[in-house]
Structure P
Amino acid sequence: MLIRKLFKFESAHIVRNCSSERCRLSIHGHSYKVEVLLEAHALDHGQMVYDFGLMKGTIRDVIDAFDHAICFWDRDEADYIRWAKEYSARWIAMPVSPSAEQFSRLFFVLIDAILKQTDMNNGEDVVTLHSVIAHETETGYAQCFREDAYNPRMGAIALDQVIFSDQCKAEWKDPHMMDRLLRGERFVNPHITLQVQP
């Protein structure tokens, strides 16, 4: 069974090397929608794949970091990167170009790591990330599956290469979330006292 949670954010970027002159030469923004699809083949004690409320924690924080941020490819011109960091408190350096395709892959890698490092405490079966859809416009989106996320032919995405500005991290419930993720520390979902025995 699949469940889907929708997140939204506003962000700016330049997509270098693309066909559209407007996109490759000008900073511009989008109203992004990100769909996170989780999969399980059994239900938890609440008879859910995964409680939507749990997705309002670490997963929402990592996506919300992109809101009102400028995102740039860490291989872009040094002057542009310096300017972005100087004039925006909220910025994210990415090891790949900030296209819709790469946003879907980046979010997949981040959320997959979060789920793998989360102790689930309400009888969840194996909950896995099925796919991530990144809508850049009302008419265009990219959908990333597991084989896409870790495909080196699409550009390697290592967690330690995704750099969030101090302002982005300061607004997380846990400002050290990314450091904990990189160290392989566990995230713990709440323990539930059952009201009705399954």
Structure Q
Amino acid sequence: MFSQFKNKFPIDDTQWNDFTSYFKRMETPAKTILLREGEIARKLFLIEKGCVRVWFNNDGKDITFQFFFEHNTVSSIESFLKNIPSLVTLETIEPCVLWYIHKKDFNKIFEEIKNIPALREAFIDAIFERTFNYMKHFLSFIKDTPQQRYLNLINDNPQIIQRVPQHYIASYLGITKVHLSRIKSKMAKGE
């Protein structure tokens, strides 16, 4: 599982094996809650297989915030790093094979990463990339129509269209399932 990451990090085999030994494997069915909104995140997950949805509750309605697929890491990062209640719920929407690391073990690795400039930079780059993706999604709600948001999703993240149920896609786009159906119908007619 970890072999595709090894080339990205310039560390020796012993240190690499030490780092990866902290991760534990788990298999979960679809619709498994990994973290509930309001809980403190104690685990960081790496997805080997499957899809995880990140969502929050808004007056009794689930609002999908993001999707994560194979080779992505997922957690409520703010909760995980700052020991504060999570603003989101993490839920599998497909059967998943996950690798997780506990916070205390992550902290041990993080202390070593701070002393290895290439690893520190890779970690910072990953955080900035995630932040950029969130910002891009947020700004699309301000400047794009729902149809444009759907087109962007098709172009930028086709695996979401292929693998995620329509009601979650509608929630992610900030529209109803009915509105999404209308958009898809309109596009199929070439309008």
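Read-outs throughout are calculated quantities, based only on the coordinates presented, and are distinct from any laboratory measurement. The structure displayed is predicted, hence computed values, not measured ones. Cβ atoms are built from the backbone, for glycine too; each structure is taken alone.
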> If distance in nm of label points 7 Å out along Cα→Cβ at positions 17 and 73 is computed to be 2.3, which of P, Q is the source?
Replying inline: Q
> Of structures P, Q, which gives 20.1 when mean count of other Cβ atoms within 10 Å over residues 41-48 is computed from the coordinates?
Replying inline: Q
>> Quick check on the output: 18.6 is mean count of other Cβ atoms within 10 Å over residues 33-40, derived from one of P, Q. Which one produced it?
In response: P
> From which structure (P, Q) was helix-only ellipticity at 222 nm (-39500 (n - 2.57) for each DSSP H run of 4 or more, over all residues; to 500) calculated, if the value obtained is -14500?
Replying inline: Q
> Where does the value 12, 41, 27, 14, 5, 0 come from, among P, Q, when P(r) over Cα pairs in 10 Å bins from 0, in percent, for residues 25-136 alone is the thing being computed?
Replying inline: P
